[in-house]
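Multiple structures follow.
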Structure 1
Amino acid sequence: MGGTGGRITWPPVALFNADGTPNHANVSAFVALSGKTVNILDVYDAEGFNFQGTRAFDAETGYRSKSMLVVPLRNHENDIIGVLQLLNARKAADGETVFFSQESQEITESLASQAAVALTNNRLIHDLENLLEAYVRTIATAIDEKSPYTGGHVRRVVEIAMHLAAKINAADSGPFANISFSKNELQELRIAAWLHDVGKITTPEHIVDKATKLETVHDRIDLLKTRLEVIRRDHEIAVMKEYLLSKRLALPEALAEEQQRFSRTMNEDCRFLDDVNRGGEAMSEERIRRLQGIASRSWEENGRPRPAINEDEVRNLSIPKGTLTDEERDIVNNHAVVTAKILSQLPFPKKLSRIPDFASGHHEHLNGTGYPLGLKGDQLPLQTRILALADIFEALTAKDRPYKKGKTLSEALEILTGMVEDGHIDPDLFAFFMEKRIHLDYARRALAPQQLDTDGI
């Protein structure tokens, strides 16, 4: 009973009574509390201990308990961590039940010390594994908390990845019918999922959190608006100067209309720059030409002409899609390299040795166009493909990203379908993901009601 083969159904032995006094009536509790070995010739004739439980067991099973040896288990620090209880010593010759001899007691006490060491080692291994997973979750939480916009991303990727792995283990048909992740492989995948973004610990926050194209430590859009306001006022002042110098009694209608037109243009340009800065719409050639036209205007600072929008600002506002420049995107993408570098230095046990590869490969594509190594096809294990799909799906539907709204479920699935067609993600895995309704289970738990616009079936 118990061990690795079955669940222990017997209730635990209480070391203390309800009133807090030591439970010396139970022989196992007495040995655990006192540290003394107890050697009993016949439990039915023994005094000082309550063997009602033993008698009940015998009556239920037909067994006859007689001799008993109870030995404390002491660890390397001499702490008692349990007891070893033996029943019914037997003669080797005929199997007759006899008492435990002094020699048998000494041998058992010696073996008990070895058993205590083995039990302690087993507990240490278990405790170290628990400590490792707790530490991993702590690091992942710290990465998430580093940015107010990605909080919960890692946890959600773990949730999606492990749900997908569990469904694969349960599959009895299709391309994954013969695949079954072992307990160790599931642990390896789970830890890799928790650590897949650990490299972002080195990514500057102002890049991770870059909500607009002009954002650095702060959003520079207000500087541009201020300059345009200066240009508008300079124009108005110039008009008024012309009027004053003409010594007319009233501002000519043409000048008044020109001033109003110019003010409207400045206001429209400010709204345009606001829209461009958010990065929600791709930059067409027409939008870039308009941006360059605004940038060609100038204003004066201490008598020196200054551009309305400088070169760096034009470059940032001209970003075709999203809010990151090529250099900033390279910095963000480098987190996969840093993840591999960090994790490869950790002495993972053999059963967890592939964690660095799984964690750092979640941006690789089946067709070799991903990063950091450009791996493709069979070079990408199933665990890496699972993490890639989980990471992309979570990122597409996330409600807390600074640079975009969370996609609706239909939009996310359409994008993922396109990525399958482009050779980025595993087609069999995505089909399985859809077939088992993993996307829908997650969406119902994690997405906003307005994002649930389809069941995707």
Structure 2
Amino acid sequence: MPGPEVTAFLNALNETEHLAPERMLAYQRRLLARLLPHAARETGFYRDRLSPVLRNDGTFDWERWNEIPILMRSDLQDSFDQLVARNLPKSAGGVNEDVSSGSTGSAVRHLNADLQNFATACCNERFFAWHGIDPGALYARIRITDHPDAVWPNGRRLEGWRIAYDRSVAIDLSTMATMDQQIEWLERIRPRYLMTYPSILRTIASEMAGRQKPLRFDAVLSFGEMLTEDARRTIEDGLGVHPLDRYGTGEVGHISAVCPQHLKHHISSELVLVEIVDEQGQEVPAGTEGRVIVTPFYSLAMPLIRYDIGDYAVLSGEPCSCGRSLPVFERILGRSRNVFRSADGRRIWPAILSSEIGRHLPNRQFQIVQLDFDHVEIRYVPMPGEQTSNVAGLTAYVRERLQSEVKLSVQPVDAIERSAGGKYEDFKSMLD
């Protein structure tokens, strides 16, 4: 049974997900009213930075919120010591230091207090409950881990890994296992649930094509990488279930999770304030693409106030028909380094289908890299045996999707290079 603190937090989340927008805003401001004075008092970085909002009499000028400068990843790299809180309230608990995955191209050190990790774990429990995930079933998790026991052929068994269930069981396997080893392991342990990165789910789903006895799961859960629409369709076709996706970062924690009735993400507004802004830092209307700016309310050890996480997204202007009042991401577009750019400054999100790549260039995995404004390279792991490629057809397809007469080169490789954090990126731009 979960402890009283977990039960209380989960009960609160069950109520707050239905709050009217004005009540949610008041709820968020109460949390900000604790975070902002703490940051100004306990860090050198925020001592004067929050002055637009913090009045001398202890009240808050919320109308000037957007005058607080946006915090960049480079600030975390350059001003780590100044961002660390000198003292913490007792409720924050202990502190752990970690390094973010660096999927935007620049890894950063960060601190998380126990309270922040606790809040994220509780939001994960809400996500599991939304989707009817059985806490007593076996979970397989293929993820980045350097634990010596999490290796093929057995993996590492964990009990009580879910905060609300002491008897929950998961088995971890390191991503260092080959794809053939991962599939053999899954066939052997037969978990009801599989949790891993979208790129791995997609590859497993592709490998199931044509098998007489393909792998089947009650649900597959994705995290840690951007789940593209193309990957979603491949996973659904190959594994027979919708991938249940979550969105967050190591330094921020949980941000959003996919709705149980629809495929769009609900923002966990109880944990984080999300803003979408343009390149000048001005708020954009719903339905407009912009930079994702977040303020996690429980980031007491290292306050992250108006933090640019390096992603682009679009907010929905309509409430979700599921009945929850939590805001909705219309689309989560991806990292800034995953967007291509044209010579005239336009951003291009590559809407390139893996099925079309495979039709012209049979592969086990691929990555499309923008080397220059007019040069794109496809790196791919060839299928076993001799295969027929149609580079001319592939070039025509890529040019049509990018709406540009780019030069296309193809490069066979033994393996697709991972990012600094050990994750895969389908699309990567080498332009600054």
Structure 3
Amino acid sequence: MSGRRSLKPLSLDMDREVPRFGVCDIESYKWTQFRVCGLGWKTYDDDGKETGRRYENFFTMEEFCEFLFSNEFPYNTVFAHFGGVFDFSFALKEYFESYEKFFLGEMIPRGSGLLCFDVSTFRKVDRVNESVKESDVLGRDPEGWYMIRDRKITFRDSAAMLPFGLASLTDNFKVEHKKKDIDFDTFEKVTDEMMEYLQYDVWGLYEVLEKYFSWDLIKGSGSAFTVASQALRVFRTYLKKPISSINPIADDFVRSSYFGGRTEVFKPFFQQCDDNLIMRSYDVNSLYPAVMREFDYPGSFHFETKLYIEDRPGFYDVDIEVPEMYIPPLGVRFKGIGNRLIFPTGRFRGVWSTVELNYARSLGCKVLKVHKGMVFRNGGFIFKDYIENLYARRKAAEKYSVEDVLCKLLMNSLYGRFGLNLLREMLEFDCGQMGVIPHMEIQSAIHDSVNEGGRW
């Protein structure tokens, strides 16, 4: 962890509010030709008791996008499953072209899609008074008017929390509305079968999310909107004392030793010399959770050194000599071929942890020179309670149940959260000339023309 703040313990609080939200889903023909959008949500009284449910169909994106900001829709969060790679494209196009009424705000990319994005309605004023929050000042238009936010709605991809297909989710979570099967070639026109299929998708996801947010560890720790962030919140409920952060210089140094897994293609060879000789293939059960349970981890930064200290947790910039072997142990980034991760033999330089270097030395590798080392205090078995509790709960749970799925997901998702890149990528639109429609197009059943600028 980098920065000045430490990671502090968090108390389980079962009185935390469960998020209120809507769920949308879009059906299209051949991916780009919009047909219909469904939106579902529930209503509650002041005591949190459900008072009803409501479902609406929309046959144009304009109707859907405007309805969300009406008084009829009470919430400020809308989920779509894998919406970041599909459904959000339709909404973004509509909101972008309606720039006089809507303001597109923060967008967080995720792979080739979006994790979430914000859209706001606004009013224009010639001056900003003191009662307006700074965060509600969206900017100024070309004529110099201030744009002041009236209401904000956030679109979120629920697959960031539950990275599974909707069919398996509705089945494993045992909800009322299970995903139906349908022939997508029939989507050229809106049919009763399509409408029923859409409604089941909307309510199926809604019911899954209800169970997800109401699960005791998620409700008690407070909800987050990615599985890694949720795992971190749950983990904090098992912390007995804060975990110290490290300064940016130490963080940069340690991070230079942080790689992904190795992906070389190994060519196994086995020659049956006699009938008693057999080949065994091994797999580690729950590798990340097993490592988190069985090993201690570095704590706070202690000191710098130019000596290699094998019995203290640390990270070292060293010259190393690796003898010829079939599977060399130490990885380095090789900038000559696209910054790829390679595992060479011979003499080279890199940054590795004491765990990696001690293992390499056991295979005959030699540390030739220490350019810089950072030694840390022993932080102890900080993940042990978290993993043991979740593993016990999963072992006692019915296979593929909510408990089984979520315990496995939380165990496997925490480790990488500690290596999260602090430089977060952001997206924003370059609106260019006001009044000029962007060169993008998503076909709809009502308007089926193509912009001259090409397709998006």
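None of the figures in this text is laboratory data; all of them are computed from the coordinates on show. Keep in mind it's a predicted model, so treat the numbers as computed, not measured. Cβ atoms are built from the backbone, for glycine too; each structure is taken alone.
Miscellaneous remarks
- At a computed 1.4 (distance in nm of label points 7 Å out along Cα→Cβ at positions 179 and 227), which of 1, 2, 3: 3
- Structure (1, 2, 3) behind the derived value 2.8 of distance in nm of label points 7 Å out along Cα→Cβ at positions 67 and 339: 2
- At a computed 1.19 (Rg/Rh (Cα atoms, Kirkwood Rh), for residues 219-290 alone), which of 1, 2, 3: 3
- Among 1, 2, 3, which structure scores highest (criterion: distance in nm of label points 7 Å out along Cα→Cβ at positions 115 and 243): 1
- Entry that produces 46, 28, 26 once semi-axes √(5λ) of the Cα gyration tensor in Å is calculated, selected from 1, 2, 3: 3
- Distance in nm of label points 7 Å out along Cα→Cβ at positions 163 and 195 derived as 2.5 - corresponding label from 1, 2, 3: 1
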